[in-house]
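Structures are listed in the sections that come next.
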Structure P
């Protein structure tokens, strides 16, 4: 069936995960599925060529952009299957980072974005960005 990245993003459920919990869902990069599917397609063709060289038999290839894109929801799906946790929109929160967010800085025109992560060896990784409108 014909389709494009923006529609497939919604069908796959990605828009349910992007945005603020008290607002409408937000679409991410509309073309993302369009760039992912060809990579799966190339691997499919290479495997079919290898099979043809070894056996002399052809293959019927069916590459679904929707199925290729939904593959990236595997962590969300597994979290539901194992923990019955239904993930939703978290705004700009990040579970592994604290503090993490965008804060006013020196008046209305400047903003400070802070993300603090702990690395595997226990070190703190701090990302800081100051933005002026």
Structure Q
């Protein structure tokens, strides 16, 4: 397990095929997201500013732990700002795709999905459903 440290510029956890990648984030009020921990393979995070950019790998299953909870539901959008996956009541266009296998659970503060080729072709950001300023870029490797 690797813990994010603001002094580090980029963190890429050690490759461990048995560990499902997890990204833990928390809100800074309604101004921004802050990634506080990453675990597992297939994740790179830059710490150049709030709302850190994340690089993910196609074919990997990811779990996002949202410590902002119901006050800051997490969603994932394309470059046109259309919702692909959402913890909120809105239904994203990939939520019913069985290959993506989107799961969200507020009692566990998590959202999980498999980054399929088709989702990867669309995915460009993670967002708070309620606060426009809370938006970070997602890049695909």
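Numbers at a glance
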read-out: Structure (P, Q) behind the derived value 7.7 of mean projected area of the Cα convex hull in nm²; value: Q
read-out: Per mean count of other Cβ atoms within 10 Å over residues 56-63, the highest-valued of structures P, Q; value: Q
read-out: If helix-only ellipticity at 222 nm (-39500 (n - 2.57) for each DSSP H run of 4 or more, over all residues; to 500) is computed and equals -1000, the structure in P, Q; value: Q
read-out: Computed 24 for relative contact order in percent (Cα under 8 Å, 6 or more apart) - originating structure among P, Q; value: Q
read-out: For 0.95 (FRET efficiency 1/(1 + (r/R0)^6) of positions 24 and 104 (r between Cβ atoms, R0 = 25 Å, to 0.05), calculated) the corresponding structure among P, Q; value: Q
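The numbers here are math on the coordinates, done by the rules we state, and not lab data. In this text, all values refer to a predicted model and were calculated from it rather than measured experimentally. Cβ atoms are built from the backbone, for glycine too; each structure is taken alone.
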